[in-house]
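Each structure below is given as structure tokens.
Just so it is clear, none of the values below were taken in a lab; they were calculated from the coordinates. In this text the structure is predicted, and so the values were computed from the model without any measurement. Cβ atoms are built from the backbone, for glycine too; each structure is taken alone.
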Structure 1
Amino acid sequence: MNVVDSSCWLEYFAGSVTGERIASVIEDIQRLVVPTIVLYEVFKKLLVELDEADALLAPAYMKQGEVIPLTAELAVYSAQTGKEFKLPMADSIIYATARNFNAILWTQDKHFASLDRVQYFPKTNS
């Protein structure tokens with residue numbers, strides 16, 4: 001299973017080099033797990049940059065994967081994960097979701113780089 005962090009989703013939608021590198025992961029929708037917080041982050045960012053109709057295309061595409069809501073159980077596990085790995089709230093939810101599904105987390109966020117089952121892509125200027 002795979003969880004793609006907001007940073008990599010945005011790269012994918014932008015058609016960047018990193019986006020191209022993770023395209024096969026995103027397009028493997030049978031193995032794609034999408035935390036609702038990632039839907040929120042991606043849509044919010046695109047809503048600032050695009051008109052609403054264009055921004056809505058992203059969550060429509062993302063919902064082809066298995067969308068995982070923040071349940072009470074996942075919220076508690078996320079808080080524990082955040083404490084253990086010193087992660088902010090949204091990142092705790094994303095990483096806890098990945099761990100809960102034994103998924104690989106694909107990201108450009110440096111604070112995830114040293115964690116287990118993370119595929120990290122350093123940010124580039126291109």
Structure 2
Amino acid sequence: MEKVLPKIIEEVGFDFSWSEKKVWALDIPVEKIDIKELEWHFEIPFWSTKNGYYDLKPNDVINFPENHQEEYDRTMKADLSYPIDIMENKGRWLILDGLHRLVKAKILGKTEVEVRKVPRSKIPEIEK
């Protein structure tokens with residue numbers, strides 16, 4: 001079966017592929033932002049179920065951890081000592097790396113998260 005990217009991912013996602021390792025290597029200051037600026041990610045199926053493809057929303061894991069134990073466990077193992085890497089995209093902040101950390105912060109009741117705001121000018125440096 002051909003894997004087709006859901007329309008919502010095409011609408012909100014980046015139009016380039018990036019290397020997480022290249023993102024991590026960037027020298028960008030860490031700052032705090034209100035978690036509410038990133039909570040829109042929770043309604044988008046950025047994750048995949050075992051046999052699915054971009055068919056699992058973070059809110060499904062937050063609200064029904066018992067139905068998504070593997071993803072919940074992965075989320076709760078996320079290391080919050082690392083900031084979330086975000087980039088402005090289509091008028092709002094979009095995560096490059098750190099969705100599991102963001103979800104864990106939400107589950108733990110945090111109201112702020114540490115982020116690194118990657119400027120769009122860095123795209124050539126992080127592209128695959």
Taking 30 as the value of relative contact order in percent (Cα under 8 Å, 6 or more apart) derived from one of the structures shown (1, 2), identify that structure. 1
Value 2.6, calculated as distance in nm of label points 7 Å out along Cα→Cβ at positions 68 and 116, assigned to which of 1, 2: 2
Among 1, 2, considering only FRET efficiency 1/(1 + (r/R0)^6) of positions 4 and 108 (r between Cβ atoms, R0 = 41 Å, to 0.05), which has the greatest calculated value? 1
Have a look at 1, 2 and say which one yields 0.65 for FRET efficiency 1/(1 + (r/R0)^6) of positions 20 and 76 (r between Cβ atoms, R0 = 41 Å, to 0.05), as calculated. 1
Hey, distance in nm of label points 7 Å out along Cα→Cβ at positions 60 and 100 derived from one of 1, 2 reads 1.8; which structure? 2
Answer label among 1, 2 for the case where helix-only ellipticity at 222 nm (-39500 (n - 2.57) for each DSSP H run of 4 or more, over all residues; to 500), calculated from the coordinates, equals -16500: 1
